[in-house]
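In what follows, structures are represented as structure tokens.
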Structure 1
Amino acid sequence: MVIKPKVRGFVCVTAHPTGCAAHVQEQADYVQRKGTIRNGPQKALVIGASTGYGLSSRITAAFGSGSATLGVFYERPSEEDRPATPGWYNSIAFTRAARTAGLYAKNLNGDAFSDEMKQQTLALIKRDLGQVDLVIYSLASPRRIHPRTGVVHKSALKPIGASYTNKTVDTDLGIVSDVTIEPATAEEIADTVAVMGGQDWEMWIDALLQAQVLAPGATTLAYSYIGPEHTWPIYKNGTIGRAKTDLERAALAIDARLRPSAGRAYVAINKALVTQASSAIPVVPLYISILYKVMKAKGLHEGCVEQMQRLFATQLYNGAPLQLDSEGRLRVDDWEMRADVQAEVARLWPLVTTENLSQLTDIEGYRTEFLKLFGFGLPGVNYHAGVEPHVPLDS
């Protein structure tokens, strides 16, 4: 099958297995070039391990410190007439690369919110690893079936309290326009917190503790974002921001539970990047396109794997006391939030139109990074050649 990108809205409905493998290898090569992360994790559980920050965390743990990794995710295999999801191909590529390097790598594909998946994970850790010393919680899902109540919660990306109007961009067509988003209802706010907040992270840690498979001194991380005032109504002060506030609540609660065994729990605030999740949020793609332009000009641009390698090597495992912000969070968005960077973004924001989009923003960089998420546009890959889309996952 010759696989070409088919973009619909903010998602690409096809993925290229060879391209996804090249993207994973590109990240692994970067981590290895940066050198060994001394005192890094040795046995890592990554919940949400197939794309974005979760995948890059797994790559960093494995190829930066030689960690055994167990990945949990929910991805769709190929079907008769269409390829698998990119996360499926990413996980196959990672597993092959890790095992070629002599590293343990296994996967569990299913609903990470469910009690059944938690029990499968605990059993596999007990059988193969004994205990884990790093737990990354990086789920990005639009819905959650609560394992105890059976209620289906669906997240909503909306402002709270009042409607919100601002610029956005159709990244496929390159059209800049205003978008108005109506405020969330109380039910939508609660549902978003249920899906994207910290309750499931707590459930995972409780299950690991009760099964005695969390090593003394273990670290657990969840990822979040704050961003500039341009995005606050739809992000920091919106439904997703309310969920991230709950994530921070959970971090404090988990940290208290781990402290007797010298463990630690943190939320890491990361940079705005092109991910499958961020592409779905109105206004944010335009902000990212401007941000990329500014940060690349200043030599400050990072992708997912550069962020995770820096987080692991210079903060989590560098042997020095952690540098936390006033809310107790790790900050890897420090370069994005530099005063000079944000001042330039603020200057450009009101000037951007459909006509000057390519001059004032890095829309092409955005599109390139977006397609790479699905395995397209990687150097050295022959996209005119047929490939086998039906690749089994060793899980």
Structure 2
Amino acid sequence: MLDALLHHFIPRYQDTHDPMVRERYGLLAGGVGLGLNLLLFAVKLLAGALTGAISVTADAFNNLSDAAGSAVTLAGFKLASQKADERHPFGHGRIEYLAGLGVSLLILLVGVELGRGSLEKIFHPEPASLSLLAIALLGLSILVKLWMGWFYGEMGRRAQSPALSAAAADARSDVLATSAVLAGLALSHFLHIQLDGWLGLLVAALILRTGWGAARDTLDPLLGTPPDPAVVADIEELILSDPNILGVHDLVIHDYGPGRRMMSVHAEVPADGSLVALHDVIDRTERELGARFGLEAVIHMDPVAPDSPRNHRLRTLAEELAREIDPSATIHDFRLDGEGRLSFDVVVPYDAALSDSQVREALAGRLAEEEPGCRPAINVDRTHVL
């Protein structure tokens, strides 16, 4: 069913790397969400008037905030699809993340306000009534929200959109909230106990939890996160498929919004190779990375000298000593020049017990013990590069 809908409204809907296709995903999802959430707001507001329950009215305003979030999503996708310009040479893709953050903040604001109103109802309770019409209206809203959660989830998965994924999470929390309200009203009606304020507080807590999770998920790509290990493995496999490239390190992926990624990596090449021929290899590899992974790649060449017996022995020793410091530690850019000067980088995780200076001192000391006269220049790398 979704494929038929997407085929009708979004030409080439499977090409989600295309900014125009992504824009149409956002416009379709935002338009559907805006219309349905306004409808649910009216339905629940009517149910709240019929029952006199603050929990139902609170749930109605939760849907109104969802409608505002859908409007923000519409605006966010529209702005994010703008092409790069002089002021924003990397495009406007991160606006989509900001739209998701805006939705999250709206959710949190509604949660706080509903929590305040529910506390007032707990301290000053009023009886709530239950009618078949109210039950039918709330049951209908649950079914609609179930469909919206599925719809947003599929749209977000296909478009890899944090904003739509946040909307899906919000829709699923709405199902739980409305179900709790309906169940609580039934208990209050048949058992003659005042649960309305407590149910409103439960709804507020669910809304706050959803808002916090959605805010975290949209902040992460703005702050920067490590690349997906599976993607890194595929990238390294492609680069190393050329026999002229001997090794890779310092791989970093910069995210400027969905479909707008840049990558930089260091590739080790033979120091005695033809510079022109190696440059052609690097250019070809950059194009292949762009075509396969949809990112703009920049590869820095690191010349590696032929592996002499002493070079091999020292490198093996340095690798063993680095792993003694931390099992996941690695080394790269290992160079031993004709005068015996040694330099290399060691990569250690953020949570390694030793400081940078302690890592350098430990490695230099052990190397000097094993290789008298060795005074290596060691750089410690603690970034998220792989």
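Every read-out reported here was derived from the displayed coordinates using simple, explicitly stated rules and does not represent laboratory data. Quantities reported herein were computed from a predicted structural model and do not represent experimental measurements. Cβ atoms are built from the backbone, for glycine too; each structure is taken alone.
Here P(r) over Cα pairs in 10 Å bins from 0, in percent was derived from just one of the structures 1, 2, and that gives 5, 23, 34, 28, 10, 1; the source is 1.
When relative contact order in percent (Cα under 8 Å, 6 or more apart) is worked out for each of 1, 2, structure 1 gives the greatest result.
Here distance in nm of label points 7 Å out along Cα→Cβ at positions 45 and 373 was calculated and came to 8.7; which of the structures 1, 2 was it taken from? Attributed to the structure labelled 2. For which of the structures 1, 2 does the calculation of mean count of other Cβ atoms within 10 Å over residues 237-244 return 14.0? Going through each structure in turn, the value belongs to 2. For distance in nm of label points 7 Å out along Cα→Cβ at positions 29 and 301, which of the structures 1, 2 scores highest? Sorting by distance in nm of label points 7 Å out along Cα→Cβ at positions 29 and 301 in descending order puts 2 first.
If you work out distance in nm of label points 7 Å out along Cα→Cβ at positions 157 and 221 for 1, 2, which one comes out largest? Let's see the in-between values first.
Working: 1: 2.4; 2: 1.7.
The maximum falls on structure 1.
Structures 1, 2 were compared on distance in nm of label points 7 Å out along Cα→Cβ at positions 85 and 133, and the highest value belongs to 2.
Assuming -11500 is helix-only ellipticity at 222 nm (-39500 (n - 2.57) for each DSSP H run of 4 or more, over all residues; to 500) as calculated from a single structure, say which of 1, 2 it is.
Working: 1: -11500; 2: -22500.
Going through each structure in turn, the value belongs to 1.
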